[in-house]
Structure I
Amino acid sequence: MSKNVLILSSSPRKGGNSDMLCDEFLKGAEENGNKVEKIYLTDKKINYCKGCQVCYKSKGDCVQKDDMKEILDKMLKSDVIVMATPVYFYTMSAQMKTLIDRTVPKYEVMSNKEFYFLLTAADSNKKNLERTVESLRGFTSCLDNPIEKGIVYGVGAYEKGAIKDTPAFKQAYNMGKNV
């Protein structure tokens, strides 16, 4: 059965290591007959959440007029959400955190989504990426019935393109292929 897959690439470095993992996941998912869209967050205007609670209290849209409404609508329509981030100082990128914060208008109705996490870091110790995974799980644990399907730990990848020489590169493709 074909699924709608949304890939959220939060790397500020287009063509960087985590973005390359997104492309491999995308390739595998498309080859398996899925409808896939990749959003490069750096190309989008996503303002910081102001904490005004207007969206939450009204169960409506955010008062800010930026690209987040379009992205959130796509998240709601997707079956699978891939969240990709480089790991800086042992946490997710600012772009990913900003996106997560701005899901408040609709997070209570975001249900039954499959999630994949793609992470890259210069650090070669996978254990040191667990804080980032837990932060992403902090988001998904607020949703109704999130289904965590897989994690790619792209460790030891600092220079742009270094991820190609790691097992994570093939793993991202295979995960996409198995959506």
Structure II
Amino acid sequence: MKGIIFTEFLDMVEKKFSIDTVDKIIESSNLASGGSYTSVGTYPHTEMAELVVNLGRETGIPVKDLLIAFGNYLFNRLAVLYPNFVIFENGLLFFLESIENHIHIQVRKLYPDAELPQFNTKLIHEKKLEMIYVSERHLGDLAEGLLMGAIEFFKQEASLKRERQLDETIKFTIELI
């Protein structure tokens, strides 16, 4: 998992909780990295899982809720850090359709070793999109938060429905209201 995900997670924890909370979750985790991350480094996704679980223990907030909140936060941070990846003029559904064939291609150019989830999309009609999320990391909650962040970012009213398909697959349906 790319280090930017870790650095942004720890930044979110510091902003929403405190620097002491960051220190506590790092100290209570058994991290090969020692909790020291660079945005361009690559780290095991298991370290993120351990940090989130320990944040849940520290705050009493369920891991699912923390991952969704982080995904929402992360989308907005990535939109600031990489504005050229966010396609404004054609709206939310066009942007979501472009993730796999535009954004992920650009991410792989920047980070050739990036292990990205797969998003297969199907436009049902002009106001409804299905996205199939596939990842062996089981971060569907993070993906849901990212989608919520995209909906907020594009300032379009939309419903978001989530259905578990298979072990590593989740179907999200986004419909403009």
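Work out which structure the value 13.0 belongs to, where mean count of other Cβ atoms within 10 Å over residues 27-34 was derived from one of I, II.
Derived from the structure labelled II.
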Quiz item: Out of I, II, which structure matches 31 when relative contact order in percent (Cα under 8 Å, 6 or more apart) is calculated?
Solution: I
Exercise. Using the calculated result 11.8 for mean count of other Cβ atoms within 10 Å over residues 51-58, pick out the matching structure from I, II.
Key: I
Quiz item: In terms of Cα Rg over 2.2 N^0.38 Å, which of structures I, II is highest?
Solution: II
Quiz item: Just checking, which of I, II has the largest value of mean count of other Cβ atoms within 10 Å over residues 99-106?
Solution: I
Quiz item: Where does the value -10000 come from, among I, II, when helix-only ellipticity at 222 nm (-39500 (n - 2.57) for each DSSP H run of 4 or more, over all residues; to 500) is the thing being computed?
Solution: I
Self-check item: Per percent of Cα pairs over 21 Å apart, for residues 19-90 alone, the highest-valued of structures I, II
Solution: I
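Read-outs: derived from the displayed coordinates by stated rules, not from any lab. Source: prediction; values computed, not measured. Cβ atoms are built from the backbone, for glycine too; each structure is taken alone.
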